[in-house]
1. -13000 is what came out when helix-only ellipticity at 222 nm (-39500 (n - 2.57) for each DSSP H run of 4 or more, over all residues; to 500) was calculated for one structure; which of 1, 2 is it?
2. For which of the structures 1, 2 does the calculation of mean count of other Cβ atoms within 10 Å over residues 82-89 return 22.2?
3. Quick check on the output: 1.15 is Cα Rg over 2.2 N^0.38 Å, derived from one of 1, 2. Which one produced it?
4. Please state which of the structures 1, 2 yields 16.6 when mean count of other Cβ atoms within 10 Å over residues 186-193 is computed from it.
5. Give the label, chosen from 1, 2, of the structure having the highest value of distance in nm of label points 7 Å out along Cα→Cβ at positions 138 and 154.
6. Where does the value 12.0 come from, among 1, 2, when mean count of other Cβ atoms within 10 Å over residues 58-65 is the thing being computed?
Structure 1
Amino acid sequence: MRAAIIQMCSGEHPQDNLSAASTLIRAAHKEGAQFIATPEMTGMMQRRPKKLWASIQTQEANICVAGFSALAKELGIYLLIGSLAILVGEKRAANRSFLFGPDGRLISTYDKIHLFEAKLSRKETWRESANYRAGDKAVIADMSGDETEDGARLGLSICYDIRFAQLYRKYAQAGAQMISVPAAFTVPTGQAHWQILLRARAIETGSFIIAPAQGGLHEDGRTTYGHSMIIGPWGEILAHIDHDKPAYVIADIDLDLAQQARQKIPAWSCVSDFENP
């Protein structure tokens with residue numbers, strides 16, 4: 001299966017972001033990509049609550065949901081939209097991934113379980129839970145058909161989830177050969193931890209890690225790290241965007257390699273039985 005990851009610098013206006021993502025998706029498709037993934041908050045990067053609540057939409061009304069569904073159908077691809085901000089209640093949002101099939105059908109959604117809570121410095125503090133509702137369900141999406149030969153199982157996660165290894169172990173134990181990690185990592189945490197965490201999760205689970213990221217200075221004033229990657233099940237970097245500008249990169253994925261890695265070192269299958277200290 002030929003996979004592509006899209007790196008973006010999403011702004012405040014969903015229509016502009018839909019257009020920017022679509023241009024990169026079409027370019028990757030022209031190079032043979034059958035599965036394409038975009039970053040966290042593809043549709044809108046908005047850290048200011050007043051502006052967020054003024055522009056956010058429900059899933060049914062969101063123009064990006066309809067637009068990306070139509071694009072997946074037009075191109076005949078599996079299209080993972082890393083996440084969109086979706087209105088789910090009175091001043092409450094979900095950070096939600098969407099996987100569309102080659103017929104444009106919505107196969108699966110996933111709401112980010114682990115919300116980003118961090119104090120990186122006096123000036124940089126993040127509390128995603130102030131506006132977003134955490135998900136409570138791990139999701140594996142089945143991708144099958146001629147486009148992926150025997151089919152693939154894709155475990156869904158988003159950004160800060162990468163720090164919680166137990167979620168990834170569950171996905172491996174449930175048979176996921178690939179796990180998506182669309183992200184909008186900060187620059188300090190990206191420089192320190194991004195590649196290390198991605199490779200660790202790949203090695204621990206024997207899975208392909210699909211990690212498209214936001215990068216650069218965004219309209220809302222936030223700066224993100226970029227450096228999108230596809231990691232193989234032995235921890236090897238298969239594809240890497242080595243900067244923070246909008247771009248895409250492609251890698252050919254042999255799903256059998258996940259099974260081979262797991263047979264060599266089956267740590268992912270072990271269940272520890274111990275008492276807390």
Structure 2
Amino acid sequence: MAKFKNIEVKDWVAARILYFFNVARDVSDIVDHPDLKDNPENGTNGVTIGPTVAKRILERKQQLQFRRFRNISELEGIQGFGEDKFNDLIYSFGSTAAEAFRQGMFNGVILDNWRLDNQTIAYKDEASFLKVANNESMFRELIAAKLQETEIAAGKSYQEARYKALLVQKSYLEVFDIAHYGAIAFGFYFYQFDADNWFSFDRVRLECEKYLSYHPSHKYRLELRLFKGFQEAGLRSTSTTQGMIPVVVNYGEQSIDIWEAELFD
């Protein structure tokens with residue numbers, strides 16, 4: 001956990017905040033950034049970081065050894081930059097990548113006749129997460145078990161649920177560790193539901209790329225892992241996989257998200 005004064009914040013949130021300031025070249029890059037929002041619980045009536053404070057933040061950055069912030073504590077002592085403004089930053093940049101992606105997709109990219117759900121598997125410690133994320137056999141077993149549990153919870157028979165789990169174990173797994181290429185593959189997953197061009201593939205791809213590049217550093221990267229050649233014949237009247245199961249491994253948040261979409265047309 002990182003710490004700013006009396007506020008503790010997760011390391012990946014701190015990294016996103018620092019990146020926001022490190023890429024800013026002038027005051028407008030901070031005050032006019034579309035993602036910077038006022039935390040409504042602060043009671044500051046929409047006020048976030050103004051030009052004066054933004055200028056002081058940039059001046060502090062120029063005084064640092066590498067002219068970039070490397071620790072949240074380096075923001076302390078800047079006049080006018082207190083806990084209220086830091087809480088605005090947490091509110092602006094502290095949503096999980098999956099939450100931000102789903103919100104972005106339903107912000108005019110896909111319509112209300114879509115269902116887009118994710119099942120998140122979160123880990124409290126890095127060692128447990130890496131043990132699964134970096135071992136394909138254990139990773140396959142995890143996804144198969146979670147999907148089997150989901151099917152049973154949805155009222156499917158054990159035989160149907162077990163069949164789905166076995167399909168996961170036998171399917172081809174393709175890994176995309178570069179956001180640009182992963183976004184194309186993830187976008188194609190959505191495109192297969194309806195290839196009539198009623199939505200923009202480019203907009204879907206861009207939203208997917210924004211998701212997969214949500215954390216700026218390689219240490220906190222997101223990987224798309226596609227289980228391909230996955231067929232649900234006989235399991236559902238309406239396919240939700242289109243021959244693929246997209247899973248995103250999030251190294252920053254130490255979580256794994258299993259995605260499922262469905263189009264009601």
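We did not get these values from a lab; they are worked out from the coordinates using the rules stated. The structure displayed is predicted, hence computed values, not measured ones. Cβ atoms are built from the backbone, for glycine too; each structure is taken alone.
1. Working: 1: -7000; 2: -13000.
Only structure 2 yields this read-out.
2. On the way: 1: 22.2; 2: 18.5.
Traced to structure 1.
3. Values: 1: 0.94; 2: 1.15.
Only one of 1, 2 returns 1.15 for Cα Rg over 2.2 N^0.38 Å, namely 2.
4. Values: 1: 16.6; 2: 19.4.
Comparing all candidates, it corresponds to 1.
5. Values: 1: 1.9; 2: 2.8.
Answer by largest value of distance in nm of label points 7 Å out along Cα→Cβ at positions 138 and 154: 2.
6. Numbers: 1: 16.2; 2: 12.0.
Clearly, the read-out refers to 2.
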